[in-house]
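Colleague: Structures for review follow.
Laboratory data are not the source of any read-out in this text; all were calculated from the coordinates shown. The structure displayed is predicted, hence computed values, not measured ones. Cβ atoms are built from the backbone, for glycine too; each structure is taken alone.
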Structure I
Amino acid sequence: MGLSNGYGVLVGTINDYYRDDPDEYGRYFHGNLFLTAPGGSYHCAIDVDSHQSNTGVEWRTVPLEAQEIGSVTGLGPGYYPLTSTPDSGAIDYIRSPAFRARLGCLLILSIILRQQFEAASLWKRGTSVDALQDLEPLITGTRNANLHALVFGEPFTNGLGMHNVHQNQGDPVSSAWSVENGIWQDGCTILQQSANAYVAFMNKFTTQAYWTDDQGHPA
């Protein structure tokens, strides 16, 4: 079915950032990034905890060049809806060539198992604090240089902002979130580091699959 309120990318410059207040166990559920774009300040909630103690977070940081990201790097500040297709500028953690290419060479024999193993090995796993410690220096560098940030996800239904800034596929079929599984609709935070250099912060929950079918369900 996919995300209920659509999918897109927000482009802007960073005007603020803070973590959620920690819970009683010292966990943070979001890194809160604020981007300036036409219309005002947009609140982007980057998920680093599921609110479930038995569900952890995984993340990757991937350096990219502008041409690997595609046409969205040429967009001016603002929110842009994207269709969930490979040529719209949408992000898919599993299918986007910029991310998939880094899985390395795969043997023809047992290709699916090997792909899943290779994919899993690329992700860091830890606490929300660990994830934010990798994200925050990237945010600081982009903010200090007054460069663009690109946040992919689902727009708020009320107010200016983005949520579902995390993988949006691979939730177990028994999960309440499986109805939102879909391909080419993953949330992602891409931070410009220089004229042609970017870095992507990708984040997912440990319950979400590394490989999915054409509907975004675990394969």
Structure II
Amino acid sequence: MNTLPIKLHPIKNVARVDSRLIARELGNVHIEMLDLIQRYQADFEEFGVVGFQTQKPQKGSKGGRPERFALLNEDQAYLLLTYSRNTPEARRCKVSLVKAFAQFREGKQVAAEYLPLYHTLHGTVKEVAERAHQAGSVTPEDKFHITYNKLINRAFGLAKGEREKLSPTLRAMVTAAQGIAMETLSKALADGLGHKEAYARVKEAVERFAAGSAGLVGRATL
């Protein structure tokens, strides 16, 4: 049984699902499903405004009329399924929707935690750069920041720019690694270590964590 998550459309930080996709999953004619949504629109709008959209025919296609469809939020999608017959297709579609919306919420939570730790880590890196400059280093500050970003990326086998498309699980691991790096670096500074010795201590801690979590995340990306 195929229960892979359905693709969602984040709109103003709210996940929505295309009514055409639900119709396809149920094996229904979309125009009939759209008619049902419009007929009971008041019911659906108890859970928010229904996001009706119109899509023009693809460029170069012959004939055809603009297609009207609805982008439904989570509650509206489940309501639509309650108005459908309890077929195996409907049950499978509900499982897929549950997975998709749960994954979306997980991703939002991880993203909310990622940025604060990122900025805190690089605030500490800035302090490292300042101390290094006081000790005579001529390395530009941005090189210190790049070095620590590369360290975490290498630990998880990530290429430059790849953090933007991480799975929620792998992003959570990278977020945790940032926290470990920040705490280890702060302790190294408190112990009076130079920037090279501090980096070596952080490198060891991050790589140890990444190696321990490798079996959980592998190279999972979206």
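Colleague: From I, II, which structure was mean count of other Cβ atoms within 10 Å over residues 16-23 = 22.2 calculated on? Mind dumping the intermediate values first?
Modeller: On the way: I: 13.2; II: 22.2.
The structure behind it is II.
Colleague: Taking P(r) over Cα pairs in 10 Å bins from 0, in percent from the coordinates of each of I, II, which one would give 7, 25, 21, 17, 14, 11, 4, 0?
Modeller: Working: I: 8, 36, 39, 15, 2, 0; II: 7, 25, 21, 17, 14, 11, 4, 0.
Working through the options, I get structure II.
Colleague: Which structure, out of I, II, was helix-only ellipticity at 222 nm (-39500 (n - 2.57) for each DSSP H run of 4 or more, over all residues; to 500) derived from, given a value of -5000?
Modeller: I
Colleague: Compute distance in nm of label points 7 Å out along Cα→Cβ at positions 96 and 136 for each of I, II and report the one that scores greatest.
Modeller: Numbers: I: 2.4; II: 6.6.
Going through I, II one by one, distance in nm of label points 7 Å out along Cα→Cβ at positions 96 and 136 peaks for structure II.
Colleague: A value of 18 was derived for relative contact order in percent (Cα under 8 Å, 6 or more apart); which structure in I, II was it taken from? Intermediate values should be presented prior to the final figure.
Modeller: Details: I: 30; II: 18.
Answer for the origin of the read-out: II.
Colleague: Computing distance in nm of label points 7 Å out along Cα→Cβ at positions 48 and 128 gives 0.9 for which of I, II?
Modeller: Numbers: I: 0.9; II: 4.1.
This figure was derived from I.
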